[in-house]
Structure I
Amino acid sequence: MSSGSVVGVGSTPSIFRGLLQDAGYTYANYEQYSKYKSLPNAPNATALALFGHDDGLASAEAINKLLDDKVILLLFAPSTEVAQALKDAAKTVLDIPKIKLDEGVAIVAYKMVGLDLIHLIPGFSITRLTQKDVRSPEAIATRDKRITIRDVKDPSMTFERKLKYAIGLIAKSVAHASDEASLASIRATSVNLTPPSDTSFVSNTSFSIQLSWYSEESPWSDESSGWSVLPESKWQWWDLSWTVYLYTYATNNTPNPNSGFASGGGVVYTIATYGGSCVRWSGGSPRWFGPWGGNGTSETEYWFLDEFAIQAEDTTGLMTCYRQQPSGGSHSGTTFTYNIDFSQTLNLFKNSGKTPFQWQASYGDSYTRDRFMETPVQSDLYTFTSWIDYNDYYDRYNGGLSSDQWWNHGVFDWSDGDYKTVKVLPNDNFPIHGLNMWTSNVGRTNIRFASGIEPLGFKSNTAWGQGHFVYAPLWGDDYLDVPLDLTFGG
């Protein structure tokens, strides 16, 4: 249960108050922001939710003052004027007025504690996982170079559900704003990717891609030995919080109007470095081991997340893939090690282009994965994809669940022929790392940040007297489009 107070401004829906109170917040509604601010000793709210437009929040100065007071800002269907004010306040290349939001989905903004940096959540999405054929593992034995997006809307994600999810982001944002690990990551990244403060035609921003998936079905449950829809209390959930630190630089030429930027040798470099994680949500139902046994002692197990992928794609063709790291890795036993060692000399400018100078951008990271292998792929000229796959009892990425192995892939313990149990499998926890770099002309574009997961379910041929193995895959994919303004004011 959360605590704190939330102020609502604008055309606030009638159910908003009750949802906030259910989440543990006190709530006050004001038709206009000015009426709230004119109160004697106006209380400092935990969050302010704006629905639509308000003149008092249509300036960068007002938004900066609000965020400086450590208020979490939620914008539902913001007007163009308010969205532009947030863009100006954040000094970001994210083209916030062009972000498309479903009803009930908010843009979230807050200041990172101790840093002159506004962190953004440019919307969110929730997706129901869907079945694949439980007896056709060859359907996923073939490796694609990219995530195939189905773009199917989930009809069960009602307006109310989306409002509840947005309310849940308040506490998550409060925690992230002061999280020392996140602050340290931003400081470390900024040191070598942020040029001197008087540099012209550069920008940096941070934002998070928030996606969630849930499984409401199981091929085996306490009630049924076939696919059945479970009560919501038994739904399993996975949360993606993918943090993007985005840096843009206009190099070699000034991006002023009519300057012939590209023809004069100008290049825009866009660098994205990544943090965050994809994890099983602790508030959902845990992994299910059937009516008998538990982790490592049961003949069945649903669901184990054995594949996770992230993808960044320029959907307009403006930006071309240039560099991707890590480009490979090494392993010893079941430990996979990866290194990012990036540097690039950039020809930048000061004094609005009058003073050229050279500056070296650099970034480093080293990390390990236990029993999971990471495979970065440049899917095409505009798309970077990274697959993170289980690699222990079987090699997920390289066809370890192919059709001739699906029933004997190493997951089941065969030491007792009358009782085949599922061996202990890792927890669902995927830290995110990486660096992508694109080159382009000046202009406006869009990056589609996509992700996919594939939880697996296993049942041995000795479970409950059912004389066959089951290998049951689910699949979920989703994305957020993030429009970018790379005109540098030109």
Structure II
Amino acid sequence: MSLQIRMNGRIVDLSPGAKIELELVSPYLVYDDILSSKVTIPNLPASARNRAILGYPDLLQNDAVSFRYMCEKYYNGQLLQTGAAVLTEAGSEYSFTVVQALGEFFGAHQYKPLSEIDFGSLALPNPLVKLVNSGNAPAVCFPTIVNPDYYGSNGAEVSYSGKMNDFASGAYSATGPKVPFLFVDYLLGRIAAVTGTTITGDYFTTRPELRKLILFNTRALDRDAGPGASAVTISRHLPELTLAEFFLELRKLFNLSFTFSPAERKLSIGFTSDMLKRPTVKDWSEKALKVYRKQPETSRRLQLGSELDSNDGLLKDKPPITADYLSAELAEPTGIAPLKSKFSTLLMDAASGTATCKQAGVTATLNQSANKFGARLLFYTGGDANNDAPTASSTLGALSLYWTGDKGLARTFWTKNEELRSRWFYLARNMTLNEFDLASLDFSQKVHINGVNYLPLKVIASLPVRAPAQVLFIRV
């Protein structure tokens, strides 16, 4: 039985009797945070080998004040966990705190507002066109949005038509606000580029409608560079969300699963509903000890909704189509688990077939620079013919951005969660897991124990393995 620790890929010396404490936590089925596993590592002796590998951090003549290492833990040749080790004390021994870099996956940008991150700019053609690509992919579009209140009660003073990005006879109007809407896919690509990460997964391949998602805003190009603006500064047209919030709030809409690989700086985005439908692949019945604790889920109904943009006059009285989704009552009384996303969508204008709002814009015209807009999404539905006005919609094909209805978010992405939640319970059980079980643990894989299927939520163990692991399961 051998324990091995590598710092920046090199094996370090360990003290006799060294051990590692593991608290491994599932990143799934939690929607308001990104949970991180916790791993402690033993103090390392200040041997000649360790001093060289770690860069002689104990030397008083060493001007470096921060020592951080990529730390890998192996047991019997099995890679158990990868994270960042930060030196906290150097003397006759070296002490560390270990960061499982999920909570800081995007580095210094993690908790910055999107509007404060330099995502660069995108050049615009003259005359303006409906859709602007970056490479071969859509980046920015200019759909027509019915918004009679963009200039408040002063629209007549500037010959405003009542439409943002007004388009007629194959061209955009010379007057009125020109507001660029960024594609979500394009923004994800810019986030990856700026943070040095890779973002991939089924999200990009299995739901073609999501390739058409755009971020609504009301900030006109004239706010920054006058009516003849030749570029879009990306950060200026993003909602007031931090980078972490952007991912978490998007996750709530589409029930997304996030799988992080810190060593590779890779994030794979999938769908939790697909994960829950996969077959059970492991049988841990023989590893389960007899003593266990069973705890029921006390809130077995879901309430799913969005925070509406209070700046939009059409939403003041919460129209029925924007209502929350609430699971049907069950045979036995139970609590309700609420989940609300900061992302919402717009109402539709039946006459024009495009989205509509009543909202003051962000523009230099009439001194409206201080106005705000919330986090909202639409689908770009085009206007492919040259003379057709480009439109944006809350619905595309079989998918709606409202929560209720046959095409709604609840029916499309949350049905499996709802079904399983109605019979959820938690099981705390000691399990005789070995180092291979711990190294190959995948929280997205169901395990079978004596006739019931579960997902593991938390595993507490120590290495070398001298006692059963404490495991918390949820029935699925």
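Readers should treat all values here as calculations from the given coordinates under stated rules, not as data from a laboratory. Computed from a prediction, not measured in an experiment: that's the story for all the values here. Cβ atoms are built from the backbone, for glycine too; each structure is taken alone.
Quick look at the values:
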{"quantity": "Highest-scoring label, criterion being distance in nm of label points 7 Å out along Cα→Cβ at positions 400 and 448, among I, II", "calculated": "II"}
{"quantity": "Mean projected area of the Cα convex hull in nm² derived as 24.3 - corresponding label from I, II", "calculated": "I"}
{"quantity": "Given 2.2 for distance in nm of label points 7 Å out along Cα→Cβ at positions 8 and 96, calculated: source structure among I, II", "calculated": "I"}
